[in-house]
1. Once relative contact order in percent (Cα under 8 Å, 6 or more apart) is calculated for all of 1, 2, which comes out largest?
2. From 1, 2, which structure was distance in nm of label points 7 Å out along Cα→Cβ at positions 278 and 374 = 3.9 calculated on?
3. For the read-out P(r) over Cα pairs in 10 Å bins from 0, in percent, for residues 270-381 alone, a value of 10, 22, 23, 16, 13, 10, 5, 1 was computed from one structure; give its label from 1, 2.
4. With Cα Rg over 2.2 N^0.38 Å coming out at 1.74, pick the structure among 1, 2 it was computed from.
5. Please compute FRET efficiency 1/(1 + (r/R0)^6) of positions 86 and 238 (r between Cβ atoms, R0 = 30 Å, to 0.05) for structures 1, 2 and give me the label with the greatest value.
6. Comparing structures 1, 2 by FRET efficiency 1/(1 + (r/R0)^6) of positions 70 and 198 (r between Cβ atoms, R0 = 35 Å, to 0.05), which one has the largest value?
Structure 1
Amino acid sequence: MAFGTALTGLNAASEALNVTGNNIANAGTTGFKESRAEFGDIYSVAYGGISNRAIGQGTQLEAVSQQFSQGSLNNTGNALDLAINGKGFFTFSDNGSQVYSRAGTLQVNRDGLVVNALNQPLQVYAPTGTSSTNPTFNQGSLSDLQLSTASGKPQATSTVNEVVNLSAKAPDLGAGTITPSNPSTYTYSSPVTVYDSLGASHTAVVYFRKDTTTAATTGTPGSSTWNVLAEIDGQSVTSAPTQLTFNDNGALTSPSNGNIAISGFNPSNGAAPLSFTLGLTGSTMFGDSNSVNSLTQNGYAAGRLSGLSISNSGVVSANFTNGQTQALGQVALADFANPQGLQSIGNTEWAQTYDSGSVRLGTAGSGTFGNIQSGALENSNVDLAKQLVDLITEQRNYQANAKTISTANAVTQTIIQMA
């Protein structure tokens, strides 16, 4: 019986050595989780129903459990290297089924898909709109992260917001016509670059002429009237209304909404007619010199993809040479009630099983999910020092069980010699 018992010990030590050896071999594998061999004794045989005379029959492997503790993060500087700091798994599509991994070594394949080393597409939530400042995503279904859908298409200017101060010290020029080629016919001019539907830039210039000033009298506040004219690339365009009125506090009172509609410009390059709203809300007429306090417009030229950025919440954004960004998706993270029940399928990937429970999907930073760090990879969580100590312990266990066999053999030989 000692032979059989010792043999189970040899098998157990051999299996433990295999597990430890696998851990050591994968100490440098990105996203690898170390395993632990767990053993239990084999049931005992009780003679005559007397429990205190039961003899054990050795040991057996009960499970090889994976330890999903956090690995250290290694900064790489590559935006497509992702690491999860906390709970969760990346989700990849494998021929229609889902597999899960902690290894975020990603690349772009020839089809423009963001994939791992096995060419499995990373799964994300697709954006539901076009907003780059506050994007929203469809968390009802998963989709591949498609880089080729990133578009740097141009946007025509539709709004120009300008806050100016028109000097109250400027002399009245009286009612008259603004002639851009004759500076004596206007008080101040302000240029701004605008864009047509093809992304071509044009120079719009707004001319201001101080027409008349009405002094305040008893019961009647004072005011000043300014005439407005706009040109684009030297061509006259339609401005409506054409007058601004400021009260005696220097505030713009007309038009009441502060807007002037600019229209009537037809680009020669075949782009759509260009029109936009010139917003002058906040403009003033104070005693300071003529000046532009702020100037913005919402058009831009076409751009080329210049790179990707991925936030801690997993939002993947394409960056373009025209300064614009486009949200392409939000990385979906997966978790399970019992990660120990996942089936390891190699390549630092796992598959869902009955024991793991159903997958729970979410996004980085929400619920119990960890954050995503771009430009970093998660190292293996193998503790080499501990594994080497375990290796020595398992070797001694193997030697001890071998000694049991040799001792039992010596006893058997003695019995044979006595016969």
Structure 2
Amino acid sequence: MTAFDNATFDTLISASPTGHTDARKAAFEVFDTTEMPTEALEDWRYVNLDLDLDDLTPATEAGEPISDGRFMSTLGDRPRITIIDGIVTAIDDTDVEVHRLAELDTLPMRAAEPERNKLSAAAAAFGTDGVWVRVPDNHVSETPLIVDMQSTQTGVISFPRLVVELGSNSEAAVILVHRGETSTHTVPDVFLDVGDGARLRFLEVQGFGAESVGVVHQRVRIGRDGNVRLGEVGLGGRIGRLDITIEMEGNGSSSEVIGVFFGERDQTMDYRMVMNHIGRNTSSDVFLKGAVEDEAQSVFTGLLRIEEDAAGTSAFETNRNLVLSDGAKAHSVPNLEILNNDVICGHGSSVGPLEEANLYYLMSRGLSRERAERLLMKGFFREAMDRLPITEFNDLVEGIFTERFIRASQESAATTSS
């Protein structure tokens, strides 16, 4: 018996605005006719999702809020939207338009598009709430908007949705923080629609609970001369996946994706990125740096796709990985698909430990091995962290990475000595 059946869907539909019905029915059809992801699928290569929907029910109400942790406390009193288990519980006053999806007669375009896999289809079909943030034409938002997505209940799976729409020549910044209790399940859907000449800075902090499963789908459309700078900080979850597709539709549109992550214990940090160049004279740059230790693993698969009419494209992707323990693994698979000859493209990846030559150099200058390792690890991440679209978390993130590195080093030393 499953809670993800026609009866449950019909109950949810009956309680939602009639203008949502067609889009949700289309999503349910995709969900109902699509298999769950497995390692046999190229999009899920290397990752055992180990998720059985028969053991879960769709979240329909908000649980108890999580107290502010280190990240939220850093943000102070800035405007905040709070979404708990997929349900909007608070919207602070802000200088942009914010609408609850559950209260709209019809869904905004980006929240009503067809879904392409079972989990994102489940989010569109069974998700009951979310927010639509709209920045009017020519408006410059002065303060970053904070979106606090919390997963608090076990035994359910939540489907929070965030739609951000920037009008022509507008500017905005958004910080999305995922937080969760120890063992929760969530499939957030994020849609970023950036109009002609608009500028968006978007930082995503992934802080799922230690035994949680979180699969984030993020889709981006960029209009003519629009620009999007995306940042990712990966910290939490037993499985933390970020699936990004960016469509540079408009001529002269551009995007930058900068990320850092640190996996420990038995975490899986999974990143799938598609940069689709459609318009002419577009550009993109993907730069992802991460480390894994203990039994953790990371996965990066990136695709730079250059369409036939996308002359003048400039596109690059780089993934660098530190493997800090014998039991850790990093998989890096950058790809190119080029259908136009008038382009400049490149990709690169690396997987390996801290370089012994660099350690030797620092130790020859009087540093202990432990101190030299920490210094090299910080330097490894600094290049990417300095390029994040919003950098105020950098000291905190660097501290968390260092804590994880020291903890694993001490445990390894204790095991060796015993």
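1. Numbers: 1: 23; 2: 10.
Once relative contact order in percent (Cα under 8 Å, 6 or more apart) is worked out for each structure, 1 has the highest.
2. On the way: 1: 3.9; 2: 4.9.
Derived from the structure labelled 1.
3. Values: 1: 10, 22, 23, 16, 13, 10, 5, 1; 2: 14, 34, 25, 17, 8, 1.
The structure behind it is 1.
4. Answer by label: 1.
5. Values: 1: 0.00; 2: 0.90.
With respect to FRET efficiency 1/(1 + (r/R0)^6) of positions 86 and 238 (r between Cβ atoms, R0 = 30 Å, to 0.05), the highest-scoring structure among 1, 2 is 2.
6. Numbers: 1: 0.10; 2: 0.65.
The maximum falls on structure 2.
Readers should treat all values here as calculations from the given coordinates under stated rules, not as data from a laboratory. Since the model is a prediction, treat every value here as computed from it, not as a measurement. Cβ atoms are built from the backbone, for glycine too; each structure is taken alone.
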